[in-house]
Structure 1
Amino acid sequence: MVYEDESPDILTVLPGGAWQAEIAGEAVPLVVFVVLDDASMFGVAVGSNGLIDPLDSVENNPNFVRYSRGATNDKEK
C-alpha cells in the first residue's frame, strides 16, 4: 500500500562501507545508504557544511553519475 499524500519514511540506515558516488569525475565516499519504506534506497555523503543529512541523497546533485564500490583493502587496489 502506498500513501500518495505522505512522503516516505526512513525504514533503516545501512553503512556505506567501500561504496562511493561518482560526482563530476570525483569519487565521493558514502557514509550511509538510506532505505525508505517505499522500497527506494539512496546514498548519503558528508555535506559541504561537514554535516550528514539522512534525507540528502547524493543523487540530487546534478553532477551525480553513478555509484561504485572502491577497494576495501590493499589486495583490491
Structure 2
Amino acid sequence: MTKGLLTKMFNKLELIGPYAGKLLDTQLFLYELKNMRPPLRLYYKHNIHTNELYILEFEMKHSQETQSTSISRIKKKLKS
C-alpha cells in the first residue's frame, strides 16, 4: 500500500516538478508534499542548478509538534 502511494507521489513530482508540494524553506529549497488518506508527508529538496529533486524522507502525519521536529531535523542535515 505504501509503495503504491509513494509511486503516485513520485509520479506527481516528476510531472509537476518542485511545485507539486509546499515550500518550507526558501534558502534550502525544502518542500513538503502531503497526502490525506492515508496521511503521509514526503519531504524533498530541489537543486536549482541541475533541476533535480532529492527525496529526503517520508513519514506518516502526526501532530504539529512532531512535524516541526521532523522539519528541524531535516534542515539540520541539509545545513551540515
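Coordinate-derived values only; no laboratory data. What you are looking at is a predicted structure, and each value in this text was computed from that prediction instead of being measured. Cβ atoms are built from the backbone, for glycine too; each structure is taken alone.
Of structures 1, 2, the largest value of mean count of other Cβ atoms within 10 Å over residues 31-38 belongs to 1.
A value of 29 for relative contact order in percent (Cα under 8 Å, 6 or more apart), calculated from one of 1, 2, originates in structure 1.
Here Rg and Dmax of the Cα atoms in Å was derived from just one of the structures 1, 2, and that gives 12.3, 34; the source is 2. Upon calculation of helix-only ellipticity at 222 nm (-39500 (n - 2.57) for each DSSP H run of 4 or more, over all residues; to 500) from the atomic coordinates, which of the structures 1, 2 produces 0? Source structure for this number: 1.
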